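Just below sit the structures, each encoded as structure tokens.
The numbers here are math on the coordinates, done by the rules we state, and not lab data. These figures come from a predicted structure and were not determined experimentally. Cβ atoms are built from the backbone, for glycine too; each structure is taken alone.
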Structure I
Amino acid sequence: MDATDLYQEVILDHTKSPRNFERVEGADRDAHGDNPLCGDTLTVYVRTNGDTIEEIGFQAEGCAISKASGSVMTETVEGKSIEEARALVEVFRDLVRGERDQDLGVAELGDLAVFEGVKKFPTRVKCATLAWHTLLAALEDRDEVVTTEA
């Protein structure tokens, strides 16, 4: 199986059966994001315990890339510290823009690695990063709609 097939398989799996696709009861942080170019809308719900992301969920309407990215994001950051999650936002952004640090191998990225193929489709970068930018807004407790057109 080549990288393109893996990319498509993981994206389709997370689109058809998104993980943590729910509103988190007792969430102490949330944020809403909007990608007017593609029509994606997404809300991230986070419940923290100290500086740890105890539970995270999201609800979204939009394209497959946006929904799959939100799904993988929730699996990746749940249980991590807020600082670790912030660092992962940067890693993911660099990955889909084709600016990934070459020292960070595919093994360390897990399912995030499949999104590296997004760099070949510049109009899809905003779809892939919407959930991540929305997560950052939730973690920073910003009371504003995140938009990809800023």
Structure II
Amino acid sequence: MKTKILLLFVLFFFAVQNISAQAIIFTGKKYIEYHPDYAEWDEWPDEWTAIDQDLDFKMLITPVVKGKIYKVEIYSDGEAITEMTLRYDAARSEEKRIEWDDKYVNCYKDDNGDYLYAQKVSLEGLSVDNSTWATNEESKIYFWVFSENYALVLK
């Protein structure tokens, strides 16, 4: 009997974990590089590069500590290409809101010092309901990978 109860608990736990993860499908991207010799970033391109929908390029967001820590996985064609654990950075968020003149910027930092900026959305909101991504054309996700000298913006 104890084994059945434990099994039901484990199944319930994994079902709740899977329900709480939300996938974001991307349709366009822009990419820039940082040039350390000149301490300069490239300019963002004017045009978006379309993401082939056959690649099934998406981001899966799972809350670890609600409102503070998120597990983010990027998949391309069904294979995980990166995984990171991100913490909300209130100070950086406030700084970017002022710099970008946009009160809807949320910044998250991983253990490597890289950042994800969510514009017009938050990881908390997206982890609960990803429909805001599809309905808000201004929503964007920026990845600032300082350790590799590049940045990527996805819509």
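Assign the value 42, 32, 29, calculated as Cα extents along the principal axes in Å, to the correct structure from I, II. Working shown, then result.
Details: I: 42, 32, 29; II: 67, 38, 32.
The correct label is I.
Starting from the value 0.9: which structure in I, II was distance in nm of label points 7 Å out along Cα→Cβ at positions 75 and 131 calculated from? Each step should come with its number before you reach the end.
Numbers: I: 0.9; II: 2.2.
Going label by label, the one that fits is I.
Thinking of I, II, which structure, once relative contact order in percent (Cα under 8 Å, 6 or more apart) is computed, gives back 31?
Numbers: I: 31; II: 22.
Of the options listed, only I reproduces it.
From I, II, which structure was helix-only ellipticity at 222 nm (-39500 (n - 2.57) for each DSSP H run of 4 or more, over all residues; to 500) = -13000 calculated on?
Values: I: -13000; II: -8000.
Derived from the structure labelled I.
If you work out distance in nm of label points 7 Å out along Cα→Cβ at positions 35 and 67 for I, II, which one comes out largest? Don't skip to the answer; put the middle values down first.
Working: I: 1.3; II: 4.5.
Comparing I, II, the top value of distance in nm of label points 7 Å out along Cα→Cβ at positions 35 and 67 belongs to II.
Given a value of 20, 29, 34, 17 for P(r) over Cα pairs in 10 Å bins from 0, in percent, for residues 27-82 alone, point me to the structure among I, II it was derived from. It would help to have the intermediate numbers written out before the result.
Numbers: I: 25, 50, 22, 3; II: 20, 29, 34, 17.
Of the options listed, only II reproduces it.
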